[in-house]
Structure 1
Amino acid sequence: MDCLFCGIAAKRIPSKVVYEDDDLLAFEDVRPVAPFHVLVIPKRHVTSLAEADAGLAGKLAAACARVAADAGHTERGYRVVTNVGPAAGQSVPHIHFHVLAGRGLGWPPG
């Protein structure tokens, strides 16, 4: 399997890690769209949220909240986004959540 995020999780591809535990990894996006833009991924390959079990989905959500809090973004606010499938904009077929903060974020986003 030639998955970009599996390579990052296995430390074969360098990244700026901001959080890690036994199951998850959070790292800075290489093309940020906000002053704070972190991706949260499971270390094991799961294609999208549609394939994730409730336990993994909960861990991902908790990690998103933790990285936002650790960076000081809880009070002002932050956005968490995941895309499921190509039509929604999922460009890497490995579930990942974007945690965005550091500026006003309008709606709708696209």
Structure 2
Amino acid sequence: MISDTKIIEIFCNLDDFMKEFETVLIKNSISESSKVKKRKRKSKMSKSEVMTIMVIFHLKSYRNLKHFYLYYVCKYMDDFFPDLVSYNRFVELQKKVIPPLAVYLKLHGLG
């Protein structure tokens, strides 16, 4: 079992990394000159929360992400993640955090 302090530690590390990562990304990105409308509404779950759940999934003995999310995260970790989304939405959010998570793991010698 992963302790509460370990979950908080993982989240804090990932959250600090994401703040720095997004700052560097904005600073080094090319500004868009096109007038493509983008959605400005923020997701209920932060990228750090999604990344934390993904890391915890790999630390636990679950083999199936859907089972882990529905029967472990939604039942036992709702105190840590009060704004949980549906499983389908979580899978959509996962796609957005793969690149920063890969960078985080590479920088910390874990990937």
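We did not get these values from a lab; they are worked out from the coordinates using the rules stated. Note that the structure is predicted; figures quoted are calculated from it, not measured. Cβ atoms are built from the backbone, for glycine too; each structure is taken alone.
When P(r) over Cα pairs in 10 Å bins from 0, in percent, for residues 6-61 alone is computed across structures 1, 2, the figure 19, 38, 28, 12, 2 traces back to 2. Here helix-only ellipticity at 222 nm (-39500 (n - 2.57) for each DSSP H run of 4 or more, over all residues; to 500) was derived from just one of the structures 1, 2, and that gives -6500; the source is 1. Of structures 1, 2, the largest value of FRET efficiency 1/(1 + (r/R0)^6) of positions 22 and 102 (r between Cβ atoms, R0 = 25 Å, to 0.05) belongs to 2.
Have a look at 1, 2 and say which one yields 21, 16, 14 for semi-axes √(5λ) of the Cα gyration tensor in Å, as calculated. Working through the options, I get structure 1.
Given that relative contact order in percent (Cα under 8 Å, 6 or more apart), derived from a single structure, equals 34, which label among 1, 2 identifies that structure? Answer by label: 2.
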